[in-house]
Structure I
Amino acid sequence: MDNFNSLVTLLIAYLVFVLIFVVFLVIVQWKINTKANQPGWAVLIPFYNIYVYTQVIKRPGWWILLYLLVLIPILGWIAVFIISILDSIRLARVFGKGDGFAVGLILLPIVFLPILAFGDATYAEGPID
């Protein structure tokens, strides 16, 4: 019985950690959306949040369909991985950051997304390269 209680305690601790992590990421994305003059609450709505993200990174609306490639096993996952890398680079650029910051967004998003959200980065209103 002692092992069961330890397992339950470990599971509860894990779930609390995951909940705190998810809430943190929602707050970060909410702030990024707000900086880009998009509705922050959009991060809470499935699929619409991806559409708003495409608007933040100044991609056409149909770009959201590329994320549906994840439904295709293996090749679709690879395609979405590549699209995510391209979108991270684009996100850095629309906030006036360079290629080094884009690499940071790709490799350590848990560190660089909050820097983007709560730092002094400003959203570029006009078109980007």
Structure II
Amino acid sequence: MDTLTIKTSAKGISMSPRKVSLVAALVRGRTVSDALVILQHTPKRAAKPLAKAIASAKASAINDFRATESSLVIGDLQVTAGPRLKRFRPIAMGRAHPFQKRTSHIYIALSGTQKPKKNTKGTEQ
């Protein structure tokens, strides 16, 4: 059984990176199954896109890299700032105040073990 690392990302999440980082700190370093349960019961808006990204990484690890589901651990979880949308809000006396709609990028690296390859010939050599 080989250890492997699977990297995935979710970009352009329309939420401030500071808010997403608070929720990401809850699940950093945990197993994938524990992290998904924690995020399911977290009453923050940032829990939903984070859970979706972790579930996507889990599915990629199982389907594409033949990883065992019970061995998957969140090795690295980073939340960085994405592009900002610059907008203006009207205020008194015909003026306008600028504000920014911030976005986030989520980078996940899962580590786990790979399932052993099946013998296709049916006989051992």
Structure III
Amino acid sequence: MNPKKGGRTSKRRKSRLALRKECDTRFAQAVKDRDGWKCVMCGSTHVVQAAHLISRRYHATRWLMANCVTLCRSCHLKGHMDPLRFEDWCEAKLGEAGWDELKAIAQRGTPWVDYEAILASLPRGE
């Protein structure tokens, strides 16, 4: 046994970055599947994207299904161009209590992200 390897298994573990990217990909697929691959604002099926209601930078809510909807490219861009109107839409969609709860979760944050646990909670992409 090589002392520098310290008993590592032959399988290489994925880097944290690779795991995060896999979480993002599988999460986006699950959101689009849930919403029937159409925009929840206008009903379009052209170029749909998984759009976070609260920014992805808040890891505590990044992979919560309640924090994401399917939007067409146009509606997603409108949300970024007019964030105050988009926030009003989010509050109407989730209700005031739901929107406040989502913001509170985001603000509390998370000290460590367990990407493998997130992957285990998401459906496998086929």
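Just so it is clear, none of the values below were taken in a lab; they were calculated from the coordinates. Quantities reported herein were computed from a predicted structural model and do not represent experimental measurements. Cβ atoms are built from the backbone, for glycine too; each structure is taken alone.
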**Fill in**
Value 33, 18, 16 of Cα extents along the principal axes in Å, for residues 15-70 alone was derived from the coordinates of, among I, II, III, structure II
**With helix-only ellipticity at 222 nm (-39500 (n - 2.57) for each DSSP H run of 4 or more, over all residues; to 500) derived as -21500, matching label from I, II, III** = I
**Request:** Figure out for me which of the structures I, II, III the number 1.9 belongs to, where distance in nm of label points 7 Å out along Cα→Cβ at positions 23 and 79 was derived from the coordinates.
**Result:** III
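For structures I, II, III, which has the highest computed value of relative contact order in percent (Cα under 8 Å, 6 or more apart)? Walk me through the intermediate numbers first.
On the way: I: 20; II: 40; III: 28.
By relative contact order in percent (Cα under 8 Å, 6 or more apart), the leading structure of I, II, III is II.
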